[in-house]
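Novice: These are the structures in question, set out in turn.
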Structure I
Amino acid sequence: MPRIRHTTLACSPGCTVEATLELFGGKWKALILYHLFEDGVLRFGELRRRLPNVTQRMLTNQLRELEADGLVSRTVFPEVPPHVEYALTNLGKTLKPVIQALKTWGDRYAHSVQRNKAAD
């Protein structure tokens, strides 16, 4: 099923938030971006090892969508076997504070949950 995209970002006050979440929402895109921020350039297999629960098909689809949205670049090296590298584009790099804020909040939340379980 094709994704529904905003044609204008003036539809409501929360429209830009929704449009932003469409870019990296879902289970794997934010994690892909996080690993690319951490490591710079990664090959497909390296991304797959960092995300052991993702299927090859899903990882391929998520990378294609990130590439289509201009957040990730894909470089193919003409070798046998094929060598493909993924990196953040300049636009993708602008999401770093957003992804870092999600990680910081998640770390605090996980710590809070642990602390509450220990208090029970």
Structure II
Amino acid sequence: MKSKILDAVGISAAVLCLIHCIVFPLLLIVPLGISHNPYIDLAFLCIGTVVVFRVTKKITNRWLKLLFWISVALIFVSVLTDLIFEIHVPLIYLGTAGLITGHIINFKNHKH
């Protein structure tokens, strides 16, 4: 049961992250005086990494584990590039989509 809750948290965090990543650049076009803060992306990465770590301890499907950790790695590379070089790399979109997909697959694999 706890794994289902972790999947729900993971799906929610990944969807919020994806919405943030898609909507925020559009808000930068409008002159509202806001700027991108990569630490928000870092916070999503930390939440996602903790959830993925706890979920992957319980699953046996190697492909699903690989999907989770590759997705986290893609987000990590994107966030690190943004923090160090101030360059936005679109790998964060692929990583977030991978996390959402992995959590949905894992959620559907639970015995109800």
Structure III
Amino acid sequence: MALGALLTMVLQFGYTQIKTPAQNVGVSAAISAATNIYYGTMYAYTPEILPSAHRATGYAICVILNRIGGIVGVIVGSYANVETTTPLFVCAALFAILIVLSVLLPFESRGKTTQ
């Protein structure tokens, strides 16, 4: 997960240097692939490490935060100056936080049973 978040963060910072439509497509595709590395690992890892009651609660909290983030994104896009690269830097910083959180999770789930 940390590797996927790191790749996404680096590509988000790189996206600020886009000059051509071809670069836009290439970097956008790379960001999508790197994000899928993170999410794919997360979806495979969490059932192994977290009890089912915590998974359900955590999933519900994530869905709520996702919806709130979607609303905030629309509001920011409507009223803020989107010609700057600041939103990309904020997004990359959030992925840096995900790197730290991913590293803090237990590494090996072997020998533990899910509840």
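Values quoted throughout were computed directly from the atomic coordinates according to the rules given, and no laboratory measurement underlies them. From a predicted model like this one, the values you see are computed outputs, not experimental measurements. Cβ atoms are built from the backbone, for glycine too; each structure is taken alone.
Novice: When distance in nm of label points 7 Å out along Cα→Cβ at positions 44 and 76 is compared over structures I, II, III, which one is greatest?
Specialist: Once distance in nm of label points 7 Å out along Cα→Cβ at positions 44 and 76 is tallied for I, II, III, the winner is III.
Novice: Follow-up question, since we're still on this one. For relative contact order in percent (Cα under 8 Å, 6 or more apart), find whichever of I, II, III sits highest and give me its label.
Specialist: Details: I: 23; II: 37; III: 50.
Top value of relative contact order in percent (Cα under 8 Å, 6 or more apart) goes to structure III.
Novice: On percent of Cα pairs over 18 Å apart, which of the structures labelled I, II, III is highest? Write out the running numbers ahead of the final one.
Specialist: Numbers: I: 59; II: 48; III: 62.
The maximum falls on structure III.
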